[in-house]
Structure P
Amino acid sequence: MDTKLVIFDFDGTIMDTRKTIVIAKQETMRQMGLSIADEQTCADTIGLSAKLGFQSIYPELSDDMLELCVQNYRKIFDDTKEKVPPTLFPDMIDTLEKLKEKGIVCTIATSRNSKSLNEFLNKMNIVQYFTYVLAAEDTLLLKPNPDPVIKTLHDLGYAAEQTLVVGDMPVDIQMGKKAGVYTCGVTYGNSDRNKLIEAGADYVIDRISELFDIL
C-alpha cells in the first residue's frame, strides 16, 4: 500500500475506554430504572454515538428518554473516568511517532463528542499527532455511514486509494468500505477477528505496532 493518510477510530483503537464506558452506562441504567444490560451488550455499543448506543439496547424508549439517557450518561462518565481512568493501548505513542516520522498524516473519526475527545487527547499528550479530528458533532451522519471518511478526504485532499481506516468495531470497517478506502481491524479493542472480517476488513492486526506490516 502507498498509504498517505490513516484515519483512526478512538475508543477501543487508540484508547482503552471499555471498562469506563461499561461502568458508566450500567450506572446510567441503574439511576434511570432501566434493566441493566450486561458488559458485552454495553461494549457492543462502543463506536456508536451515545444516543444510538442506548437506542440499540432500548428500542422502545422515546426520543426524549434517549436524550435524558445521554445527558445522565455524560455526567456519570465524567465522574467514572476519574475513578476508572482509561489508558492508551500498548505501543500507541511509539506507533504514532513513527507514522509522523514517515510523513503519514494521521486523523481521527469518532462518535465521541468533541469536548470529551479533546480532553483525552490533551491529557494523554497525543493531540500533536493528529492533523485533523472529526467528533460526533462534526458530520451529519456517523458510523457506519461513510460521511466522516468522505469529509476527511475532501477537506485534506487525499484519494481513497491512499487512505486506511483503522478501527476495532465492525462499524469502523463498514464506514471505510462504504467510502472506498482500505480498512484495518484491530483485535485488541471491543470486537473480535471474525466480526471484523465479516464486516469486510482488508487487514486485521492484533497490536497497533503491526500496522507497519501493512503500510
Structure Q
Amino acid sequence: MEWAGTDQTNGRNVWYVNDSNSPGGDFEFNGRGATYDYTKAQRKIIGDGIPNFYGGINSNLDYKSFSLALNFNYKIGGKLYDAAIKDVADDGYYWERIHSQYFIDESWSPSNPTGTLPVVSGRDLEDVNQISSRHLYDASFLRLKNVSLTYRIPNEILNRIRISNASIFFNGSNLLTFSKYKIADPEVNQYSTRGWEIPIAKTYTFGIDFSF
C-alpha cells in the first residue's frame, strides 16, 4: 500500500486509496484521495529493488614514500524495504515494544505536532501484515569500502639497523557512507530487504611490516 504520511492535525496514518472505483477516498490529502483505513487502500507498484547502476571505483596514489589505495562501491537507484525498522517503529499492535530513537524523535504528539511519523496509540494496528511504502527507502549509496595508507621507511634509516625493507601501514574498511537513507546501513542483500542482520562494521588496522 502507498503510505501518504502522517496527518499533522491528529497524528494518524494516512493511506492513498489508489482506487479507480472510488478515487476520492474518504478525504483529500496532498491533492489525492486518501483514507485512515488501511483496508480501503489498493496496492500500487511504487518501485523495485533493482538499481539503475552499481559498481566500484579503485584508485592508487603514490607520493614519495607514501602510498594510498582507495576502494569505493556504489549503487544508484532501487529501493530497500526495512523490516527491522518497521519492528522498532510500530505505532499500533506492538506499540509497547522498545522503539528506535528515530521513531521517538519523529513520532507525532501534541508536543511534537510536526512529527513525520504517527502518534503511538495502539489503535491503528500497523503490524507485520500491513506492508506499505512507509518502510520503503531509496537504496542509493556511495561507500568508501577500503582504504590503505602505507609509509615506506627510507633506506638510509633502515641501513643503520640492518633491515632491508620496512613500512608502516593503516587499513580501514567501511569508514564513510553517503546515502539519503540515514537510519541504518543502505547496503542490503539481493532481495533488497533489511531484517535483523548484523550491520557491516567499521574496521581499523595499524601495523609495521619489515624484513631483514
Structure R
Amino acid sequence: MTPQHDDELRRFDRVERWVHWLTGALVLVCIATAAILYNSPLAVLVGNRHIIETIHVYCGFALPVPLVAGYVSLAYRRDLRRLNRFTRADWHWLRSKRHRRSGIGVGKFNAGQKLNAAFSAGSIFVLLGTGIVMYFPDWTRLVFRTGATFVHDWFALAFGLLVVGHLVYAFNDREAMRGMRSGVVTRRWARQEHSRWAGEHESGSAEARSGS
C-alpha cells in the first residue's frame, strides 16, 4: 500500500500498527488492573477483586501473542532487525543533543526508540515468567514464588513508568503518533527526525520509478 500523497512516506504497515495497538491496550489493562489490586482504596471502590485479578492474569498471558503474530509481516520482521541493531551512530545520537534535535544520521528508529523497545520487550517477558510462577504455586518452591513476587512487583513499577514516558513522548510528537495511527508521515518530518531512513526510502522510490 502506497501513501496517498507525494509528500508522505509509508512508515508502518497495517500488521505493525495492529501489533502496537493491541500490545499497548493489553499493557494498559494490566497496569490499570494491577493498580486496583495493589491499592486498597481503589480495590474497595471497584470491588469484584476476583474478576479484576482474572482480567489481569489473562491479559498478561496474552501480551506475547500480538508480538509473535506480527511475524507474518515482512515489514514487521525487518523493523525488528532494525530495533535489534544498536550501532556506533546510536551511541553518538545519545551523547549529542544536536543530533537528537535534528535527527542527523538517524535511521528508521533512533537510539531512544531502540532502548524503549528492548526494555519493553524484556519487561514483558520477565513479567510473564514471574507471573506464571505466581499463578501456578504448585510448580515451584516457596522461595522461588517469593522471589518471583518481588521481581514482578518492581518490574511492573519500572515498566509502568516506562509506559508513562512513552506516552508523554508520543503525545508531544503528533506526526509520530500519526505514523502509528495511519501508517504514513510527511517527508518533512521524516527528513528532520529520521534523515537517513528518509533518504533510503526516497532513493529506493526513485530507483523504482526509473526502472518502471
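No lab work stands behind these numbers, since they all come straight from the coordinates. Predicted model only: the values in this text are computed from it and were never measured.
Side notes on the structure shown:
- Computed -1500 for helix-only ellipticity at 222 nm (-39500 (n - 2.57) for each DSSP H run of 4 or more, over all residues; to 500) - originating structure among P, Q, R: Q
- When Cα extents along the principal axes in Å, for residues 58-113 alone is computed across structures P, Q, R, the figure 49, 26, 15 traces back to P.
- Which of P, Q, R yields 1, 6, 11, 13, 13, 12, 9, 7, 6, 5, 5, 4, 3, 2, 2, 1, 0, 0 [P(r) over Cα pairs in 5 Å bins from 0, in percent, calculated]: Q
- Among P, Q, R, structure where relative contact order in percent (Cα under 8 Å, 6 or more apart) as derived comes to 29: R
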